[in-house]
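Every number in this text was worked out from the coordinates using simple rules, so none of it is lab data. Only a predicted model underlies this, so the values are computations on that prediction, with no experimental measurement involved. Cβ atoms are built from the backbone, for glycine too; each structure is taken alone.
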Structure P
Amino acid sequence: MPARRREPLAREEPAELQVAATNGNIVTDSRGRKYIDFVMGWCVGNFGWRPAAIAKAIERFKGPDYVYPGYAYAPWTELARLLASLAPRPLTTCFRATGGSEAVDLALQAAMIHTGRRAFLSLEGSYHGNSLAGLSVGASDNRERIKNLLPHCGKIAPPLDAKALRRVEQRLKRRDVAAFVMEPISINLGVLIPEKDAIRRVRDLCRRYGTLFVADEVACGFGRTGRLFAFEHFDLDPDMLCVAKAMSGGLAPIGAVIATAPIATSMEENGGAFYSTYGWHPRSVAAAIATLRDLKANRPRLLASVAEMSEYFRIRLLQLEFNRPAAVRIQGLAIGIDVGDEDYADSIHDNCRRNGLLVSTEGSTVLLLPSLAIDKRTAARGLDILARSI
């Protein structure tokens, strides 16, 4: 009888996961072991891995290998129109990007060009990408390791409440802030959900003092929170919307900024020679068009399923007995479980992986970001593993 292979210890697992295949809700590693995926590439695989409609679009693709950004390409126009049809009416013009970091960077450039201002305001501890600009408006501790980030980037400590509003107004009333940047529901802050009145008041303050409101929906967009875009929960009308991740169903890198007509005009007149070498690569565009067409056709059914599964996750999670008091924050299928201790959160993460479930952590919060198309049987299996891992 062959010797039984020794399984790695939980603390070794995070460095040992070598992905070999993905399909539906399952990730398979190089050893052939299967994991239920409650991370989905941190909201990249919102519709499950390798959705049939999108995979077929890639297989059928017969377009050019590449299109120089200075040329024209009809599918660019088609994709831009699709995005504009999904966004609120004031957002009419798209700028091409390769992903979320480039989209946020471009939005910050556009804000400075349009307003003539140089400062930014964002939530402390947030994440807006890995470019220097994104790191500059992200968590302040980025400056401890990268010493030459953008200056004039103010931070407001979350949550957005009455105290925070006073600090926001004090900063905006100087009239030098080009943009206030935030995830309307901040997955990167452990699914932090602002008070509706507070975030709407921030939007009003931006309008009063001439500051643009940039909604970073790279992670929380495309149905993740139970609405197509998270800002819809608060009846907001952002000046710019940054999207990426799930925009192509995970089959190709792509991102975009969707902006109002006046901002687009400013960029056309004063934006210089901005372009993205690989922004909206033809194959990425084919994947994104297929994704958004399918999303548009099935939007009511998808969001109804998200609402149903969100309630199922809520009921199951509230029944779990953690070894310390835990706070469950859930909006759609963006789920944060704050267990109050980073080491405990990490141990849950490692135990889950050892037991066949992929979750993520952000500080003391365990994050669950399952596919929006997850079936109840798979969800139940994953939650059973979580229960054994806490």
Structure Q
Amino acid sequence: MPEYVFRYAAPYLEVAGSKDSYIISKNGQKYLDFLMGWCVGNAGWNKKTITDSIRRFKGPTYVSPTYNYGRWEELGKKLVSLTELDATCFRATGGTEAVELALKISKAYNRRKNFIAFKNAYHGQSFACMALVGLHANKFGPYPDDYVRINLGKWDKVTDTVVNAILRKGVCAFISEPIICNLGVIVPPKSFFESVREACDETNTVMIIDEVATGFGRTGEWFGFQNYGIKPDIITVAKGFSSGYAPIGAAVADAKISESMRFGFSNYSTFGWQPLAVETAMANINYMEKNKLIDKSKRSGEYLMNRLAEFCEPQGKGLCVGFNVKNENIKKDCRDNGLLIDAFDGRSVLFPALDVSKNEIDKAVEIIKKNSKP
């Protein structure tokens, strides 16, 4: 008999509720959530201020993308102001669609063929997003030959490889997370992004920074690229944009580059920035600003890193943290002790809520320390 809902893995937790930094299972057990839906719940779960704003919403049920809607414009202006870019917003329903938009905008701009990305990183679930990094090539391949996939290694060599690929020209765009979450939270040096930015400028190649996971305070700044002092041509956002209270995403593109999309039916998203989702994203951003969650992320991240450094070598910025682990069962062992983390390929990652308390960090660190060795 087929399942009513397709699941990609056997479920280990049936969720019945959530509050602040905790997930509550069907049997009433509370789990300290240090994943927050993988960088989704930045503001924390079920914050009354945000849920009250959603309940008070009296706007239209739906607005066609072919019409105008004032709150769209307000949210777009707010998003652009937070990025500090001279840019235009393209509406999406989530991260995959936002990255697809970034690829389309880049292609419309310089009409080139190749895209450069890190092999086995992650930018979404569409065919193009998976082809970028070679994800599941044995199942969905062979992919087109439009993609140049770079292996991580020593950063001097990685920098030379990426820059030389761009300088050979013919490259449409380079894409990367500012901190590579899906390879275990890998933090590129500032010199890497500076060199890539210079090469992109020289060759008119588009620089895309994927902020779907790292945006909205996750790295101690509103956006991860702001840690490096660079300006991307396009950034993609979703996840923390609404802290999971509604599906919403965007591609924010440099004004000059976005002009390339001014032709009929260049993009259409049926539920891109649905009115209730817009209201939710506004409430989420207002909550973050009022409660100074970006500053809290930076301070709590430093505290978390210092605590972890007592027994491992953590990497990361803000509350985007990864470290090597020896215990291949650490994910399960921590869960059995009431803590939700993720672990893969010898790395563990932590993405707690931006307002996580010191007591919660201490509790999590003690559980991790207890279970960090085989």
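Taking 27, 54, 19, 0 as the value of P(r) over Cα pairs in 10 Å bins from 0, in percent, for residues 158-197 alone derived from one of the structures shown (P, Q), identify that structure.
Among P, Q, the structure yielding 27, 54, 19, 0 for P(r) over Cα pairs in 10 Å bins from 0, in percent, for residues 158-197 alone is Q.
Assign the value 2.6, calculated as distance in nm of label points 7 Å out along Cα→Cβ at positions 86 and 318, to the correct structure from P, Q.
The read-out comes from structure Q.
Given a computed value of 0.75 for FRET efficiency 1/(1 + (r/R0)^6) of positions 22 and 246 (r between Cβ atoms, R0 = 25 Å, to 0.05), which structure among P, Q does it belong to?
This value belongs to structure Q.
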